[in-house]
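Right after this note come the structures.
Here, each number is a calculation from the coordinates, and none is a lab measurement. Given the structure is predicted, the values throughout are model-derived calculations rather than measurements. Cβ atoms are built from the backbone, for glycine too; each structure is taken alone.
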Structure 1
Amino acid sequence: MASHRQGQALPMVFRRKILQYRASNMPVTEIMSTLKKEHNVSISRKTVYNTFRKTQQKSSKPKAESPKLSGTLHKKVIDFWMTKNPELTSSMISRRFFQCFGMQVSASHIRRIRQQMGWRCKQTSYCQLISQKNKKERLKWCLDAYSKKEDFRNVIFTDESTVELRANGNVHFYKSSDDRFDKVPTKRPKPKHAYKVNVWGGISYEGRCSICIFTGIMDSKIYQQILENNLVPFVNEVFPDGFRLYQDNDSKHVSKSTQEWFEQKGIRDSVMKTPASSPDLNPIENVWASLKHHLSTQVKPRTVDELVDGIRKFWENLTADDCHRYINHIHKVIPEVIINDGAATRF
């Protein structure tokens, strides 16, 4: 004779038999004896009561109504709400339907309808806030570059960035295990105030100039010294017939002192006028992103020396072909700036 052990799930066939017997007002003891006699299975009184209780709980739960949305009216309402506030969740829309129309529409049904109408969900990305004035400048600059079929062949794109001591990437994988004594995946430790260094560099179709790694705050004098030691030798060697310098409008880049330094070096006319609030129009920003990703996922520096060494090795391995790839990216950005009327792009 088969007996049901406590803790094991009762087979569906016997649960149905119990409910059938219960529906015919059969007492619990008789249900137990009938199952034992007709099906040769022995179950406890507790199992019978648990079967009753679970069935009552399921039947007592109010079922959410799933009325069909009438034609296009309610779909237009969803579209209108989403257009006004694209951060509305399906649960929020479901509650609004109940408040406005007295309809209990499930969140899953809302998600299906919303997807059918072309709405997709993605993680919010952030960009620099661009004023209307700067949007016009960006649009004008890109229209000029597009109409002239600018190829940027003799342009050196320069900028500085801050790199911090970081040994973990943004994502990681772990292997799940059924062993409850295995280590549970934990958060990665991160220092409250990580050590940071500043880097300055430049790239062109002819390759990269030397990188400068420094600490502290850069002012106009330090910036001029960096250009003297890193930009000028590169220009003399690679661009004897002339070049153009792309830099942003940071105060130390456009200060009176720096402009006088450009004049003394005879390269003031080589400095391009660039639009403000436009990191997406400077390809070296993508180089810095690649550098930081390389450091956190490959180098994983634990000391300052490892951080500086990782930066230098990354820069030394940056080839002219790599620079081509980074700079060619600007030809994707310019049309998008024009389409967006100078607003921020997805790059």
Structure 2
Amino acid sequence: MVKVLVTGGAGFLGGHLVEMLLERGNEVRALVRPAEDRTHLNSLKQVEICSGDICDPLSLRRAVHGVRYVYHTAARTGPWGIEKEYYEVNVQGTINLVKAALGAGVRCIVHTSSITVYGHHLFGKVSEEHPLHAENNFYSRSKVAAELALLRLAGERKAPIVIVRPGWIYGPRDQASFGRLAGLIQTGRGVIFGTGQNILPAIYVRDVAQGMIQAVEAGTQVLGEAYTLVDDRRVTQEEVFQLIASYLGARPIRWHLPYWPTYGAAWAAEKLWGLPGPGRVGPPPLTTYGVTLFGRDQYFALEKARAQLDFVPAYDITRGIEESVRWYLREQKLSQGMREL
């Protein structure tokens, strides 16, 4: 039985990855911060929970002890926050993990990056050969910086690293993104950015986890490589949003916001939210990251992952959205039941 470590094991992607690794008979250790909710991991029973933090090198030495492979999903996500936090977690935390893994003789580290490293205003079909381009948000900058740090570690210390760059990950237990989007659509507040005919780079969460597992299974020949993980079956923003509305039993979305004025409004909101003042707790109502993610045409090549990892997404958008909405409605029903008690 192979022992593996999943950082961010209590998170959205990490939790699904833990499940799939257990299904394959692996001995799974999940690195979880002390304050994180462990309810789902505790329900799995077979998983070993290791309390720690990628920003704490001592806890990492304990976490990687006796481990053959590391799946790194822990990250400071979202387009809004304090710059120092993004750097400490996404860059320095990743460096800490790789150094600890090298000391423990780990054979492969799969690092979760993002398509945001390519930039946002893209043209044509984008492959892994596209140069890295940090956008004007801390998340994008930190993900680019992390990849550059990993390349240095791979070159200088022969760190056995594979990088995956998922698109917009959606699926069950995604409260932050899909859950919020479904809530807006269900209550009639959903909007489409631009014409809605742009390609949305979506990928179901279990497909991302499968791609990460296949990166390990591909062996030493893929070390040092980076792979985009998306569903390359072309689906548009409008198709995805209207599909969500349909499965929710909600009205079709009618409101379209013109792309560039909306992007400009998001840019202005970010500038305003960056100033001290009352009423600016949390992210602004619009961010340039969100507007470009959903409203800009983004089509990514899958040929490299298909050829070298044998990666083919199992979930098309219809099946993936159906599973996601089913989870959302079930959670909504459970929370309503709890409020009635």
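With distance in nm of label points 7 Å out along Cα→Cβ at positions 92 and 108 computed per structure, which member of 1, 2 shows the largest figure?
Of structures 1, 2, the maximum of distance in nm of label points 7 Å out along Cα→Cβ at positions 92 and 108 occurs in 2.
One of 1, 2 was used to compute FRET efficiency 1/(1 + (r/R0)^6) of positions 52 and 228 (r between Cβ atoms, R0 = 25 Å, to 0.05), and the answer was 0.25. Which one was it?
Clearly, the read-out refers to 2.
Quick check on the output: 107, 55, 33 is Cα extents along the principal axes in Å, derived from one of 1, 2. Which one produced it?
Among 1, 2, the structure yielding 107, 55, 33 for Cα extents along the principal axes in Å is 1.
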